[in-house]
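Quick heads-up: structures coming right below.
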Structure P
Amino acid sequence: MSQFSVTFWGTRGSIPCPTPHHLEFGGNTSCLHVEADGQHLVFDAGTGIRLLGEKLSQLGVDDIGIFLTHTHWDHISGFPFFGPLFEKGKNVTIRAGHLKNQGGLRSVLEGQMARPMFPVPLTQLSANLKIEDFECGATLTPYGPDLQLKTAPLNHPGGATGYRIEFAGKSLCYVTDTEHSVGKRDKSVLALIDQADCVIYDSTYTDEEFASKVGWGHSTWQEGVRLCQEANAKKLVIFHHAPEHNDDQMKRIEREAHAMWKQAHVAREGETIVLL
């Protein structure tokens, strides 16, 4: 039987929050693990990817695809600590859709791991590493036609890519980081999440907080609800939690979100959502 699931290894936005007040919802930055019929897809390489790497090594997974939304620090800071990169015989392909005309992904990763920022340069990794740039808006089929990744540009400083993963009649959308315009739904996002089974959405702020954060490149959980309802999506997962939102505040957001729409859910680090 085919399997299609997503596990959250990092739910936090902006910066890791390793404190006693961020335990229930998680303190690691963005990282998802999607399993689809034996394929292992990783979305973003925030600090959560370190523990994911340990898990994939324990499972003996040799082929891993990493797909980045963008390359701000909170989404790539875990990349140099991803264990499979240091193992011979592992095949890791990392892709991004926002840098094709900005020097490419390789230059960003090389710069991140260049001395004096990091002791091991990109060229000394033991795994078979492939780095690929694609044009945002393209449909990717790196694992054959049965598993499609549709992409769309997001409204974020420096650019970002949203993903819609389609497999066996089910659809999972990963839409972070993106900023909305008050009172106006983002048509690109609406098209991407149309009738999706599950939408993971940038819910860094509340509507009340958003007024002082315009231009920062993020959205709100209330806008996520509005988008999902307009797009007839089945489930919203509130994601990319603000560092200042501790567990008590996240519980309050969860109560308010459930009151607004019963299909709204707040992501917790370590949880798995099974689509198939």
Structure Q
Amino acid sequence: MFIIKIGGGKEINIKGVISDLATLNEKIIIVHGANALRDELAQKLNYEKKIITSLSGYDSVFSDEKMIDLAMMAYAGLKNKRIVELCQQKGINAVGLSGLDGKLIQGKRNSGIKVREGGKTLLLRDFSGKPKAINKQLLNLLLVNGYTPVLSIPLIDENNFAINSENDDIVAHLQMEMKAEKIISLIEAPRFLLDKNDPSSLVLKISKTELETMEQKVEGRMKRKILAIRKLFDGGNTTVIISDGRTESPILDALNGKGTTIT
């Protein structure tokens, strides 16, 4: 089984991704982002997105009720259904679900995020959290009967409220339960970059033992991403491929060694 994580950037070649997946004889779970679409909607609705940085150095989007509404529109709505539509056109019998549906991805809401603002330490509380449980029975029911799950935020928290979460954390939790042979993460870069502004910082291969050292070298959202990649191996042996989602054949390129391979 493969887990395919499709980044939410505007340049990701979704049509190419789905065309490639249609050629594979594998059970597949798709987890997708929609951050570019969300930001477009936010601009049209005159809503300013707020990025917060925790005291430990991890960046995240502050998820108030308006941001959850935007996530439902962009992720669980338009982007999810367009991917399902493409899958159906290519003969993939896809089912689009958010973490809310059937309590597919249950999470725990953050108790608060400590940040520094104006020289003070503040505790911010929003509708965000981390995945804690996967409805494996529902996923297996779909997979065994030939359906391809297409998953997105929001998750459902312990009080049955919709919450935002990081797709990297969701994929890590999926891997703990589903034990995928390969995890392919499609991004808007040729390969994994230690510095997003430096094309020469491309990494071809990484061992899981090197990830902790790398985490200390990067900042912001990349720091969070490396932590999530490390967690992928907590679920057992797998191969993680981080590859360019903008090419003509993103999945086939990844499988043919054109991405960064982590084993």
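Miscellaneous remarks
- Label whose coordinates, when distance in nm of label points 7 Å out along Cα→Cβ at positions 136 and 192 is calculated, return 0.8 (choices P, Q): P
- Which of P, Q yields -6000 [helix-only ellipticity at 222 nm (-39500 (n - 2.57) for each DSSP H run of 4 or more, over all residues; to 500), calculated]: P
- When distance in nm of label points 7 Å out along Cα→Cβ at positions 32 and 48 is computed for each of P, Q, the largest belongs to: Q
- Comparison of P, Q - label where distance in nm of label points 7 Å out along Cα→Cβ at positions 72 and 104 is highest: P
- Entry that produces 4.4 once distance in nm of label points 7 Å out along Cα→Cβ at positions 96 and 200 is calculated, selected from P, Q: Q
- Top of P, Q by relative contact order in percent (Cα under 8 Å, 6 or more apart), largest first: Q
- For the structures shown (P, Q), FRET efficiency 1/(1 + (r/R0)^6) of positions 40 and 88 (r between Cβ atoms, R0 = 25 Å, to 0.05) is largest in P.
- Given 3.4 for distance in nm of label points 7 Å out along Cα→Cβ at positions 64 and 240, calculated: source structure among P, Q: Q
Quick note: the coordinates plus some simple rules give every number you see, no bench work behind them. Fair warning: this is a prediction, and the values are worked out from it, not measured in the lab. Cβ atoms are built from the backbone, for glycine too; each structure is taken alone.
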